[in-house]
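See the structures that follow.
What follows is calculated from the coordinates using simple rules that are stated; it is not laboratory data. Just so it is clear, the model here is predicted, and its values are computed rather than measured. Cβ atoms are built from the backbone, for glycine too; each structure is taken alone.
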Structure 1
Amino acid sequence: MLRFEVSVEDLLRSRFALSPAMDLCFLLRSLAGHGRPLPQAWATRLLPAFERLRRDTELDAALALHTSQSGPNFVAPPPRGLGQTWAEDLAMIRATPLEAARHEIVTHATGPSARDPRVRAVLDSTDAVSRIADAMDRAWHELLAADWPQLRAICERDVVYRVGVIGEHGWATAIESLHPGIAWHTGGIEIGFLRGGTLPLAGDGLLVIPSVFVDHVAAHMEDPWPRTLIYSARGTAALWGEQETVPQPDTLTALVGRARARLLLALDAPASTSHLSRSLAMAPGAVGDHLAILRGAGLLVRARSGRSVLYRRTPLGEALVAGSGT
């Protein structure tokens, strides 16, 4: 079992973040057959480009550093917050001192792929960091960049939901809501299916990161990362096509139309027009028009939160969704 000891100071310093580099690593592991299997549609679309990148770049050297469970820190540096960008991650990767990278390469490059002469030549070179960074940058732009706005919107919506849980019920409930295997018990966070013993957060707080590429919970427990929990964001199942957002035929769809039904179902947590547009891949103008009609019908309300206007279902909207059987 893994247990994080939590103090009052830790609660004050706990925060959410997004990590483009970490999600790129998760995606690369999946494409290489070492992570969460991708949906068939995603695999069919991405695998040809992935195989071409393995032939034409030094991507195999980056892959040789990963297992299904872990990878080196220098290719996925700790994020600073919710606004983290790939450009910021790439700059941190490129800034890794060679000796620090070599230490992680020795630790992680232990599998059969690391003994391939072409891979070994990259890992042992004096410019290993820049060559691996170049390969990851190509992989980002050819495999993930086009989908990132939608994936980021899903994660941002998840954070809005979790912050709402914290405001209404507190951190303990919010942490337990991340996965059924997580429990808040006598001043600590316990994850029964992870190993690691008991670790104090030591006043630094917990870093909490949603991802669309994990289907359980992962943890970072060693420097330079703070103590970190990575969990599956809400809405991931619909993205992967594991369930239809609006089954056909459906009474809700028949009543309000497919697009408005999708929006009503997506608003199981408050969201802005831009978040809905990105996460559902709908035009912002169309989303705004549909939201106005649903609001006029008494199915939605809106309220300002910081610089955003968030929509949520009214009790009537909730009853309509529940009564549709979706």
Structure 2
Amino acid sequence: MRANVALPLFIFMALSGAALATESSPAATAADNSEFALESAKASRSLLLDVTHAGNRMVVVGDRGHILYSDDQGKSWTQAKVPSRQLLTAVYFVDDQHGWAVGHDAQILASSDGGKTWNKQFEDLKREAPLLDVWFKDLSTGIAVGAYGALLETTDGGQHWQDIGERLDNEDQYHLNGITYVKDAGLFIVGEMGSMFRSPDDGQTWEKLEGPYQGSLFGAVGTAQSNTLLAYGLRGNLFRSTDFGSTWEPIALQGERGPLEFSIANASVLPDNSIVLVGNGGSVMRSTDGGETFTVSNRSDRLSLSGVAEDNKGNLILVGQGGVHLTSPTGADVAQQ
């Protein structure tokens, strides 16, 4: 098995020293109490990797099977009942009630009550591949991607998950780090060694693309503009395409001491269509012109960040090392304002 050096930093940190093992389970299974995440008063300060909205609620996922939700815009958090103690890497809600989380041991968890409780839909110990991102078109159709070329699809809301890795031209089984929907175009996947794949038909067929960068790309995000997306990765590398990935332009990021060299871990498009990227070293980058230019700031604690969302007042909810951070639109702690 290849080393996990091309995985995103947080996932490499959490996976190193952990065994990758399970058993195929194509349908939801019951779990006894020993399989549930331990309750912890410090869960909101532990390593968290992703954050999203479930209607007005916010949901975060992270280490040790921790899933938490907040009904007061991130001021306080309640730990959900979760049948897993594995690292959870990504979460996606298709509406205010139905969401999915993915992670270590190729686990896929589902919630139908806005993130309060979860059931396990799938895991695969033999795959030895953590899942790294998940996307759903509607209540039925979804795709999860992960390490060593993992690509899984459901067409029945997760009751069954099918391996569709053969649809990709990915003979070397490069890690698939992120999947996103691009407006008026289709789905886009990025991963290890600058790998890129696009699908105009919701994942039924895929085209391999020659990307602009040979290093690892940790994610992509579709903007509010048709056919337009950003791809981001190691050492501050950021690229923008306006033709669904056929051509790319590099986007220069200027930090406090010159060009940004921190890796970019995640991105979100906010309700006003501005784009926020976050990454290592506490980097927070915001664009108000569809990703053509960004302003860059770094949090004083320099803790690495792996997820971002916005509350109803325009403040940011950041997650990563140190758990949840409620900040100003620039990423500075609200208490400091």
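Out of 1, 2, which one gives -14000 for helix-only ellipticity at 222 nm (-39500 (n - 2.57) for each DSSP H run of 4 or more, over all residues; to 500) as computed from the coordinates? Only structure 1 yields this read-out. Could you figure out which one of 1, 2 the value 15.8 for mean count of other Cβ atoms within 10 Å over residues 119-126 was computed from? Answer by label: 1. When relative contact order in percent (Cα under 8 Å, 6 or more apart) is computed for each of 1, 2, the one that comes out at 12 is 2. Work out which structure the value 26.1 belongs to, where mean count of other Cβ atoms within 10 Å over residues 103-110 was derived from one of 1, 2. Among 1, 2, the structure yielding 26.1 for mean count of other Cβ atoms within 10 Å over residues 103-110 is 2.
Once percent of Cα pairs over 25 Å apart is computed for every structure in 1, 2, the highest value turns out to be that of 1.
Rank structures 1, 2 by distance in nm of label points 7 Å out along Cα→Cβ at positions 207 and 311 and report only the one at the top, that is, the highest.
Ranking 1, 2 on distance in nm of label points 7 Å out along Cα→Cβ at positions 207 and 311, first place is 2.
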